[in-house]
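Asks: The following blocks contain the structures, represented as structure tokens.
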Structure P
Amino acid sequence: MLTYILFIIGFVILIKGANLLVDGAASIANKLKISSIVIGLTIVAFGTSAPEFIVNIFASVQGNTEIAIGNILGSNIANILLILGISAIIYPLATQKNTVWKEIPLSLLAAIILGVLANDTLIDGGIYSGLTRIDGIVLLSFFIIFLYYTFGIAKVSGENNDLEIKQLSNLKSTIYIIGGLLGLIIGGKWIVDGAIKIAELFNVSQSLIGLTVVAIGTSLPELATSAVAAYKRQTDIAIGNIVGSNIFNIFWILGASALIRPLPFSRNSDLDIIMTILASLILFIIMFVGKKHTIERWQGILMVLLYIGYVAFLISSK
């Protein structure tokens, strides 16, 4: 029973730890005269992806690769269908032309590249399918290209100049950073341990727990950010946050996870990769259906219903 309680508390500690780390690091960076653009694209962006990253690192180190892969695929699917769907229901989400033609296709490309790299047996008849350390380096290389592109766009458009940064003393910033890191480590460990126990208790695969419970839990920072952005009518932030997070998840987190320990890939996960690709494709198509470059409320409702149907299918089939 204690393990399950710690599993739930772990999500709270994990997310709080990420927030503390971001606040502390952003305050120090601001004092060092680092621009708000750079802070937004590095510290804040990495901070919102920290829950998935920490959970995956623990899962990889412990050899629980099903949780590592399931967490990322599940997070990306939930990000688009569930979180953007909920945000669009709150307020229709309009986005910029650049996001439609460059960033959404890049998130689609990331999912396709993952499917290619993880299907050695299907593509070239190999005896092993998975993300090797070489595959991890490939994913991280794409991530560096993405960062370079993002910095270029931000400098031209001046994004994130209105970023709110808490002004903290050096001592308080240090305490926030240390406390945040401890929160991430403790929360991540409790989540992975709890996920393993839950899978054993209900006699289901670790992949299912990773795709659903862990994925949704680690996506809570994105849900909070996008829902608040939609409520405040800052709709481009809502979509940009999700698309950027999905690219981060595959290129950065799975790349780093594979570098630590190669991730064996089950053919059963092909359906989840197809769903990840389909979710990105649906998002791209929605940009041209109805009001151009906008996710309308009725489309948000359909996205949430599609996600519920997907989870129901997972539960009934695994």
Structure Q
Amino acid sequence: MTDVPSFSKRLIENIEQTIVGKQPSIEMAVIGLLCQGHLLIEDVPGVGKTVMARSLACSLGGSFSRIQFTPDMLPSDIIGVSIYNQVNQTFEFKSGPVMANIVLTDEINRATPKTQSALLEAMEERQVTVDGVTHPLPNPFMVLATQNPIEYEGTFPLPEAQLDRFLLRIQLGYPDPNDEVIMMKRQQFRHPLEDLEQVVSVEELKKTQEAVKEVYVSPAVERYIVDLVSETRHHAEVSLGASPRGSLCLYRTGQARAAMLGRDFVLPDDIKANAVPALSHRLILNPGARLRNLNSTDVVQQILKEVPVRGGEQEDPQKTKSN
């Protein structure tokens, strides 16, 4: 079996050369990569959102592209366009920047809804369609999107369908004072990103992603996942709960976290650790909750406290697997 803990450790340690003191967020980004999902990095300006995305891409190798979203951007600027070749008298597809293993969409909420929607097919089906012709995307394919949740002037909030396609939403936050000093020293002469090297290969990533799928999830843990997601749909503060895609997200990220920790089975603690980044961006709160200054993170944390873990198989996973 592929050594998932070693693979993850190399990635995390390499990214920590550029992002100081944010190991939990880096670990969550690696979980997203192992699950073949997409990542939304939402935080205030200047805390390292873009640097983190570029560091992950540099550590992986493979093809990388960056798209700086602006209000005047068109869908064809992302997915590509068909151009008529007068010599051959045929239309030729000129691929856009979305044709890469790692795609960084910087400030995704600055593009218009029409342009944002150009990513829907790519993120869900790993393909793009231009003039009725479908073009597959590279494998692996991951979108790392950044957005600033504070500045709303000149932005277009992501629709629910777009948010639901992101496996995880993470924040970095301001660094600890000691970590901020370390960061300044590291960047005194040049940015550490300039010297960051590739530590894993694309082929190694593919094997690791397949190994994660083999991690066992007991019926009791599966039921716990469904209970958590179902509670978001009936919670008093929520007007729209998580979709079944949220259940799949908890299932897959639970497998990835267990594999990173060296286990071949998932525990309820794995699900709890991933619940906030996996579910919070999928909820729409009712007006009363917003008036009380509640946010979706508060609601998910409250649900984690209220929903009990069902006893049974997860207490002895090895025995359950043998049965």
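Bear in mind these aren't lab numbers, they're just calculated from the coordinates by the rules spelled out. Not measured: the values here are computed from a predicted model.
Asks: Match the computed value 43 of relative contact order in percent (Cα under 8 Å, 6 or more apart) to one of the structures P, Q, and report its label.
Replies: P
Asks: Thinking of P, Q, which structure, once helix-only ellipticity at 222 nm (-39500 (n - 2.57) for each DSSP H run of 4 or more, over all residues; to 500) is computed, gives back -22500?
Replies: P
Asks: Out of P, Q, which has the highest value for volume of the Cα convex hull per residue in Å³, for residues 100-179 alone?
Replies: P
Asks: Another question, then. Can you tell which of P, Q yields 169 when volume of the Cα convex hull per residue in Å³ is derived from it?
Replies: Structure of origin is Q.
Asks: State the single structure among P, Q that was used to calculate Cα extents along the principal axes in Å, for residues 52-131 alone, giving 47, 28, 16.
Replies: Considering all the candidates, the number was obtained from P.
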